[in-house]
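See the structures that follow.
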Structure I
């Protein structure tokens, strides 16, 4: 049929009124497999059991294509199952409303309607149905209709590889791969009578990236996450209590907007060193470290009372006589995690005698997996890639920079981390001056939230940005599902396309 002859294209649920057309269509589509069509009572059984799974495409009122499917509890079947087994000896008794996989029983387009991309419409419907029903995946046994031409020359595995490299044309397999299905296993003796495939089939699968494993808990993981970034003003404080009052003020503010996270900058508590300005800089920061335990305890209390996860920026901490730059994730359920700055700057090492830490890991939260890299650490791409390998969705970067040069390093490296790791990156810094604190005289910051650069995200990769060098909060929503789509269907796929055959990255400790 020519496209100019088409007046109407409809996607409809299959009904028994369509049976005769369906039978004729199957006979036409499978001319090389005589007798391969469903009986009327079988189609009635399918419609009765799972009406949503049975759809047809009609052009100008004439049946042009069909897709039939059932739901199965897939772990009940062996990987070597046959078509007869998966359909319950063609009775569809294997259909299970409580199952976890949408299993494709049939999909075809009548020969005279091929070339109109109608098959894609049927596959798209199945994908939407899989997502709607919260099923793990779509699975089916795919035929290899051209394999018989290469039988004896190639194994099924070699045949698949050549099809993927476009060295061999296989209309079925090519179409399935182009629709984001991937081969899982070669099965022998899957479909009786399929001589073109030499009795082989490929178990094909499409993963539902939105699938949520059913939970008996009342809590659910959120998909749209609200970030609250605190661009902190450095100013004199009389004591720790006054500093904590200011911190609570900001936590209250971002919590009032129902933020899921509050991010503080690196060394936001540095103003407390003013009273020790008469000491050497290395002694003054060690005095500051005495407050860290109290600050962390108070922040943990704030996280519970304000129902928000708090990334505490960073603070100095003494362990076994050594000085580290550390921070804490204070979850709103009362639990805590510690993170360390792994790469200290030359200035931190020279002036303060600070040591680099050794701990690097992604943290589970009620909003997915996150990572935290303190300032300079964001300039080392290996660290964020390791966190991405652990499933990180959001990277938080508390920073402290004195000049625009230093800030630009953090900003541009953080934005690169968002692109290469297909994640969101939130950076928060301090602004203002501290004339009475040595080595902390001036600060420059512009807090921001970065995204990957693809069609679902801002074209410049910037979700939100604060006013430079002004005390304020920045609120931004980020959608975790968009990351899943990017990972699977992005214009480029930085995580998937890595050449792991020629390089690898791993932690030593």
Structure II
């Protein structure tokens, strides 16, 4: 045990550090690794799945439990193919693709330009960066692909591999995965893996509204898998071909969408801050390019080791989605509003609601949480001549999202201490995810738990057998507190409660 005061100096971690840590300590593995993996597909390990589930539960409960007017749904991944015709995905869900003829590598043309803009901003020329993004947005809105290529040439953007500007023409690449349903393959049996979860909400709008007796304004929340055949999937789990979304579609009376957009924009940023992402590493980024039906769109961006990137989008979508499904299905998507319009003195009556969307990438949130938590500290241990300085790595995860809430350590593997440790485990295992570890020195065991983000370690020693007290060691401060075993449930429970986050909202 160290009596010296901790003096942390946190170093910036790189993405490579985080990827390595995630694999070594059971958070994220390359999928099918024994077969050399599959590009842009990953598996969540024993601690990763717990962390991700905690993040999803915090989002779900913040949406459905803290808001009386938000309910949930779990729609199927497979949907009638006309769904994607109505939503515009069949005809318009594509990215601008460009190849370099020398390296034979394929890129998203818009990302090449966005990366160039980021270079200008990092060099202090934000005006030039903003102007470049505005021009890119204009060209993409007008579907001027030749103009996008000329912009790449004018900006002297080179292939990162070949270092040349020997580019092909820019063309559009549809991102949807298609498959066949039924026993016989053919055009009539073609369906798609959903590229987003929102449409499952829209086609169930009236089902949910009627069964939940929901009154506008109200929201429908969903967590689910989506699939996109990304041209270039990169930056670890930031951009994958199979990913998970946490979306909420909020249905509002036409004319009120602006105030609800602003309200959800601020609400969602507060949520990320409450989750432990610092305000200094978050920013809003308004879209330069809007979909033709959109009234406003903004991203909440987090500063990853590779720069500011989107983790959540908030969009004012108008009545486009419900109107499109009404047209293609030939089934009314109207809502009758009994509230009295003060201007007319009559009920608002029938209308197709407008929608404000909030959409979080669960995998991106996971990565942001991991990046923020992964820290290296310079600490001093010991006293006098024995004092030494060393580097300590740890995951400073909020206790509410930590995969394991407490680790129980018998000091030695004899004298009844392992049996006592298991007795404590059995008394608490219905309340918290716990582990019991007997192997290695207690210092080594502390280090391992720091590296997976466990907030508390409970040491069981010979005194425990005498008075039923244990020593609780705190991950962040390394301070140790002696307390009765009977107090553990309340002590740990208060620290890991979701309410600690919700009270900040």
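Here are some notes:
- Comparison of I, II by relative contact order in percent (Cα under 8 Å, 6 or more apart) - largest value held by: II
- For 2.5 (distance in nm of label points 7 Å out along Cα→Cβ at positions 132 and 236, calculated) the corresponding structure among I, II: II
- Among candidates I, II, the computation of mean count of other Cβ atoms within 10 Å over residues 148-155 that gave 17.1 used structure II.
- Structures I, II, by Rg/Rh (Cα atoms, Kirkwood Rh): label with the highest value: I
- Per percent of Cα pairs over 36 Å apart, for residues 116-395 alone, the highest-valued of structures I, II: I
- helix-only ellipticity at 222 nm (-39500 (n - 2.57) for each DSSP H run of 4 or more, over all residues; to 500) derived as -8000 - corresponding label from I, II: I
- If mean count of other Cβ atoms within 10 Å over residues 284-291 is computed and equals 14.0, the structure in I, II: II
No value in this document is a laboratory result; all are computed from the given coordinates. Values in this document were obtained by computation on a predicted structure and should not be read as measured data. Cβ atoms are built from the backbone, for glycine too; each structure is taken alone.
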